[in-house]
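**Q** Following this line, the structures themselves.
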Structure I
């Protein structure tokens with residue numbers, strides 16, 4: 001079993017509903033969702049282009065998937081995450097916008113968020129003590145020859161190359177798209193997501209994702225509200 005700590009909007013958020021339809025799976029319930037009707041792509045094409053993000057679920061990665069240390073149980077991770085979330089205040093994210101990320105499409109923030117960058121670094125540092133060391137196969141899958149010196153250091157120190165100063169928040173919506181399909185795929189992505197991107201989204205929970213067995217789809221195990229501990233102290 002692997003765990004990950006991510007951001008995903010609340011179950012009732014319009015962005016969650018749009019993503020569930022686009023990806024064909026609700027990340028909370030795990031249930032299959034009928035794809036949206038778009039003019040530029042058929043249902044089978046949408047399913048093909050969303051196969052990879054469908055397995056990982058709609059999320060913005062904070063701490064990438066990891067296995068627990070042998071002497072650590074899930075209950076300890078949950079207690080720690082609940083306490084950690086409660087000591088950090090919610091904040092509002094900058095508006096999302098659709099972007100082409102290499103040969104993928106996804107959502108990114110319109111401008112950087114210092115609050116998010118600080119929280120992401122804090123999560124990586126705090127929960128690294130629960131992470132089992134990477135295997136040689138894990139390191140090879142990260143394609144270390146293509147990483148910069150900083151990214152390679154991050155991989156060995158924190159288990160993932162794109163953390164700390166290398167962290168870039170993004171919510172992936174497609175797998176790799178060949179150039180010939182880019183116009184049609186981007187038109188479909190914009191048609192589905194632009195209607196729900198006209199507002200800012202609150203970052204008010206940390207989501208624990210789980211992969212029950214190798215290759216299984218990730219799902220939201222639990223949401224951990226932010227700010228609860230601080231609010232109790234003030235009260």
Structure II
């Protein structure tokens with residue numbers, strides 16, 4: 001009788017282990033960002049936590065898709081380089097979808113439209129658009145489409161920075177003549193120094209931001225696209241645009 005009970009208990013234990021092993025584990029991914037792009041990603045000075053449009057969007061998307069996130073804060077250029085080697089699973093940092101980047105990484109569906117615009121000091125009346133940048137010193141963050149577009153303009157003296165906050169600081173201090181940056185990013189920095197800085201001309205490129213994914217993980221890309229579609233449908237993305245982008 002005791003032996004029979006022991007066998008039954010052993011079988012139950014083995015069944016329990018097998019059932020546990022069959023349960024789907026939560027998906028945990030390393031999400032890289034460059035928290036120097038307000039209002040998209042920044043570090044809250046009070047809490048020291050990551051915050052911003054992209055951060056809240058990714059957190060909301062992950063909740064819908066059943067993805068557990070581990071955030072990594074790193075510079076923009078090494079972030080893209082690391083993602084191309086799959087050191088990170090995902091990157092979100094106001095990343096413009098380009099054909100060159102598609103060679104090294106996968107992209108989600110676009111989540112916001114953004115193009116390049118020129119920012120100057122309010123006292124500057126010489127610069128009115130890309131055609132008036134010849135002979136001017138123009139700042140942009142290293143590895144961004146702002147730097148790429150600046151290089152296309154003949155006669156521009158490009159100065160690259162590790163982060164856009166440094167570029168806009170130099171602009172405010174008169175160290176450079178202009179900054180080329182994504183329109184929403186430019187608005188965020190100008191909102192912090194609206195007495196000195198402004199944009200000129202129109203957005204002169206047609207670009208979209210996407211969430212970049214390791215090119216070996218198409219399954220994760222599908223989950224991200226499904227989560228993104230869900231938060232677009234339930235109005236979350238629109239609420240985040242109103243919270244972070246409207247009135248910047």
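No value in this document is a laboratory result; all are computed from the given coordinates. What you see is a predicted model, and the numbers here were worked out from it, not measured in a lab. Cβ atoms are built from the backbone, for glycine too; each structure is taken alone.
**Q** By the measure FRET efficiency 1/(1 + (r/R0)^6) of positions 37 and 85 (r between Cβ atoms, R0 = 35 Å, to 0.05), tell me the structure among I, II with the highest figure.
**A** Once FRET efficiency 1/(1 + (r/R0)^6) of positions 37 and 85 (r between Cβ atoms, R0 = 35 Å, to 0.05) is worked out for each structure, II has the highest.
**Q** OK, next. Thinking only about Kirkwood radius over Cα pairs in Å, which of I, II has the largest value?
**A** Of structures I, II, the maximum of Kirkwood radius over Cα pairs in Å occurs in II.
**Q** Can you spot which of I, II the value 26 was calculated from, given it is relative contact order in percent (Cα under 8 Å, 6 or more apart)?
**A** II
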